[in-house]
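We did not get these values from a lab; they are worked out from the coordinates using the rules stated. Only a predicted model underlies this, so the values are computations on that prediction, with no experimental measurement involved. Cβ atoms are built from the backbone, for glycine too; each structure is taken alone.
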Structure I
Amino acid sequence: MKLFSPQMLDFLTENVMRDDKEYFRAHKSEFEDLVMAPMREFTGRLLPYITSIDDTIDKVHISRIYRDARFLHGRSYFRENMWVSFGRAKDLYKSLPAFYFDISPAGAEYGCGYYVPPDGVMQTMRETITAGDPGFIAASDCLEGTHFEMYGDKYKRSKFPDRTEAEREWLDGKTIGIMRRRTDWENIFSEGFAEETGEELTAVKPFYDFLLKTAYVGMKSQ
């Protein structure tokens with residue numbers, strides 16, 4: 001069974017261009033068949049890989065098609081992208097790193113990291129890195145040779161000018177995570193795309209483990 005399709009992306013694009021709630025209601029069955037059913041199937045196939053990385057992840061959330069009304073700012077009522085997050089209940093949602101997947105006409109994107117790290121967690125991570133923790137070395141090494149890239153806002157001026165450039169990529173961050181962006185539609189539309197995504201995320205488990213370890217230490221210190 002193929003998961004995603006050009007028809008899915010066509011629907012998302014058309015729906016945003018029309019920006020009409022009545023049009024969407026009239027085509028709700030197409031949305032269910034072309035968008036939601038593939039998202040649920042993909043999520044179900046990817047979940048075993050995620051829980052093999054961290055079996056404490058117990059919250060899976062697929063986005064709504066409607067945008068949050070608080071953040072419209074002249075944009076369409078509807079999303080042109082659909083996403084799913086793999087994390088925890090609301091009280092820990094922002095406290096611990098999580099996995100995500102996003103698809104839109106612009107491509108697919110997936111990875112793991114923080115939405116907004118709580119106070120103290122990034123400082124704990126910096127202290128752990130500068131102490132030469134072997135978990136950091138494993139986390140850094142596992143990214144080599146992959147298509148993942150690090151993301152996160154950074155301080156304008158480095159607080160660690162004497163560290164290597166690779167270390168500063170971590171040390172100067174206000175938040176941190178990794179992502180992979182893809183536009184190879186032949187593979188994205190293939191039957192095995194969920195499994196391919198799961199295997200790639202499993203390969204960067206040391207990165208996630210390091211974030212999780214420093215998160216728990218940082219939270220305990222508060």
Structure II
Amino acid sequence: MHKDAIDPWFIDKARAARGGKLNAYETVAGPKTALVVVDMQNYFVQDGMPSCAPIARDIVPNINQLARATRAAGGMVIWIQTEGLIKNPDDWANRKEATSVEGWNRRQRLLARDGAGFPIYETCEVLPEDKIALKIRYSAFIPYPSDLEHLLKANGIDTLLITGVATSTCCESTARDAAMWGYRTIMVSDGNADSTDALHNHTLGKFLVTFGDVQTTAQLVTKLAAGKGSKSEAAE
């Protein structure tokens with residue numbers, strides 16, 4: 001697990017902006033909340049894969065705990081999967097140009113739907129009632145409207161709990177876009193993973209100050225229990 005060490009500058013800046021309190025969102029209404037699990041796929045989690053962040057395996061228990069708490073509170077669990085661009089090899093040409101031919105072809109192959117890197121990592125507890133949203137960019141909101149956005153709008157979701165890998169890449173990109181589209185967005189400090197502690201903590205600090213909120217699994221499990229309800233109650 002990453003060492004929790006957000007730079008004090010970010011902490012002080014957040015408190016100053018919020019009249020002394022650290023967190024932006026003190027309540028979480030279960031039926032209006034989605035746990036968004038970004039890219040917990042073999043390609044990013046499994047040993048031997050080209051983009052593996054080993055710490056991602058350490059956050060699986062927290063993600064599973066949050067998933068259980070979100071479901072129990074009447075919320076949604078959405079698993080995001082990155083898909084390779086095999087069907088349209090000319091798409092994202094600028095990224096392709098910046099990557100070696102070998103690296104690009106390997107990514108396409110492993111992240112194809114039948115590729116070894118595409119499945120969600122085996123210890124993640126994906127239940128039949130959970131949702132899957134595919135993405136082809138770092139942010140799950142691009143292109144807009146995306147699979148993720150359709151699910152959120154159709155289910156009256158206004159609060160997102162962002163978990164997954166990597167904190168500073170796909171998780172941050174998705175979380176920033178969520179905040180810009182008006183969602184109450186919380187990055188889970190011990191539910192995200194990156195290649196280094198420095199990358200992880202700097203991303204969380206910047207997000208806390210500028211875009212949304214950062215809270216722990218324990219904080220959010222407590223808030224979800226307090227905000228428990230049914231979809232019908234939320235609609236009343």
Structure III
Amino acid sequence: MIKRKLLGQHFLNSQTIAKSIIAEAKITKKDIVFELGTGLGILTPLLCEKAHKVISVDADEKLIRSAKSKFSDIDNLVLKSGDGFKEQNIFSIFVSNLPYSRSRDAIEWLAQSSFSHGVIMVQKEFAEKLLVKSSKKRKAITITANHAFEISTVLKVGKNNFSPPPEIDSVILKIIKKNTMSKELIQTINKIFSYRRKTVKNILKQFHKETLMDKRVDDLSGEEIINLANQILEK
């Protein structure tokens with residue numbers, strides 16, 4: 001349990017919330033569901049009841065061994081141990097109680113993946129980062145997430161619904177895929193934000209490009225930042 005806490009992972013222990021996640025995922029018998037973080041398996045059998053197939057991955061080999069024993073009678077379940085972000089599976093729906101330490105990695109990976117929609121549980125602070133409207137409070141991940149997905153809040157989840165309890169409450173988000181992004185585009189957005197105090201004119205100079213625009217990153221809309229990143233990537 002201490003190891004999981006170090007990984008930023010906290011096990012959901014509420015069946016009510018688990019059922020809410022399943023209901024929001026709107027899974028059909030045509031869907032392949034990718035579950036990142038098998039954990040103690042609170043979501044896994046519920047996903048299998050609805051889906052054509054469930055692929056569930058966890059970094060902890062012991063948890064996967066336990067799940068294989070517990071769910072040995074479920075035919076439409078594939079269990080794997082390893083880094084889920086290195087998987088190349090085809091799936092239509094993504095479901096995860098994301099490890100808090102890997103939330104950003106997950107959003108960037110999902111932005112590059114092709115799928116229909118997903119339901120994710122994230123730390124409240126991270127959800128606020130994705131949904132923030134103020135241009136001065138935006139981060140690179142805000143731009144990436146909102147370009148890749150339509151994001152809505154499903155439910156706020158108190159820390160008492162986890163073992164071990166985290167220090168902060170969580171939020172369940174629904175994400176609907178809008179655009180699939182390249183790794184290079186995401187990396188360029190991250191670079192732009194590392195220069196956010198500079199003018200666009202000076203940012204482009206870093207990439208040997210020219211413009212007369214004197215606006216700063218905080219003065220640009222999300223789509224203007226995406227356009228700027230694409231301009232930087234143009235050969």
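One of I, II, III was used to calculate FRET efficiency 1/(1 + (r/R0)^6) of positions 44 and 132 (r between Cβ atoms, R0 = 30 Å, to 0.05), giving 0.40; which? Numbers along the way, then the final one.
Numbers: I: 0.15; II: 1.00; III: 0.40.
Answer for the origin of the read-out: III.
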If relative contact order in percent (Cα under 8 Å, 6 or more apart) comes out at 25 when worked out from the coordinates, which of I, II, III was used? I
With Rg and Dmax of the Cα atoms in Å, for residues 84-147 alone coming out at 14.4, 43, pick the structure among I, II, III it was computed from. I
